[in-house]
Structure 1
């Protein structure tokens, strides 16, 4: 698939990651139809305007930071927040923090707050943007999600552990075009899972790839989770 950027100042770059709908589904462990809805719902109004996204006729792909931001988009959308309000919030935060990816920013993700009626972003003592109290936004989910992200020196998301940092599978856009790998290697879990499905034992797979059995089991668990 030949992808062309939808944003004039950005395009696919080494270390940026490229994720199709299926890739997002596998990494996030979310059903494909939900991912399809998340992306298509926001593509024209949000994702194609200043985001790391590419398209080729009916095919679409996103970069690593957009992959991270999709979780926040999805949670807001499923809570009933309109695309218009998500866009407004995103644009305001983008301008405030001078980044096209505010929902992948350490400061923003750690500044989500609620008073039981409203959801708002804070910077110091100042409210940045408040959402109407009718929205039931799962802050606990977002705060747990943040724990699985490693942020870089620019405070943007740098790595993501889909099953938690105590597991061996990591999504790092600097390795294998951002596809999941066993941490510290370029070995993709799907390669280990293919051997397992062919009848090889986890012990033999670990020996073959010079991995621990723990690493192999985490890779197998990831593939089962994403299935």
Structure 2
């Protein structure tokens, strides 16, 4: 069964071109020329990936991304933007986008990012559990149990919190390197597959770390698990 990609783009020439290329690559394609139509198509069809232009009528891409993430933390979203400023990329990533491509872009680059986003999403898809036993991918630390397969955090208090795919990948990366200081640039490249020299490293990584602390720390303002190495990055205690 082929994967379905929703393309939201108000430029009809770009929309038609992207649709043709994706179909040639074997994907099923849904098309929307404004943000409101894109959100409606997403809700009715639940595509495997969303290619989302930033500047669209009715609803812009940021608002569509925000609306999708309220309902679904797993479907990969790749933003298409004509703007090259770092602040625009930061906004998209902080709203929950998985990646971005700046126009004008090459087809080879776009397809590589699409395939990469789909692979990451497939890798983070929760696996079936058996008999309620603790899975091998679970980690018990500091009063919480982190289940990487199910992408959830269970606290001793009984509270259960859901991890987004990015939070899950980030936490798994930290957990595999206990005690090691990891720079923001390393995390940006490893988790987001983004140029480590990009200026968006600090804000995007810091935002995700702050959200993780809210979920795994007993007192997020005084973290004991996910620690800041001042001037260097973070380490998992």
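For which of the structures 1, 2 does the calculation of mean count of other Cβ atoms within 10 Å over residues 19-26 return 20.1? Considering all the candidates, the number was obtained from 1. Starting from the value 0.9: which structure in 1, 2 was distance in nm of label points 7 Å out along Cα→Cβ at positions 27 and 99 calculated from? Corresponding structure: 2.
Quick check: 13 is what I get for relative contact order in percent (Cα under 8 Å, 6 or more apart), calculated from one of 1, 2. Which structure matches? Working through the options, I get structure 2. Out of 1, 2, which one gives 2.8 for distance in nm of label points 7 Å out along Cα→Cβ at positions 139 and 203 as computed from the coordinates? Answer by label: 2.
Look at Kirkwood radius over Cα pairs in Å, for residues 75-170 alone for each of 1, 2: the largest one is in 2.
Each reported figure results from applying straightforward, stated rules to the coordinates on display, with no laboratory input. Note that this is a predicted model, so its numbers are computed, not measured. Cβ atoms are built from the backbone, for glycine too; each structure is taken alone.
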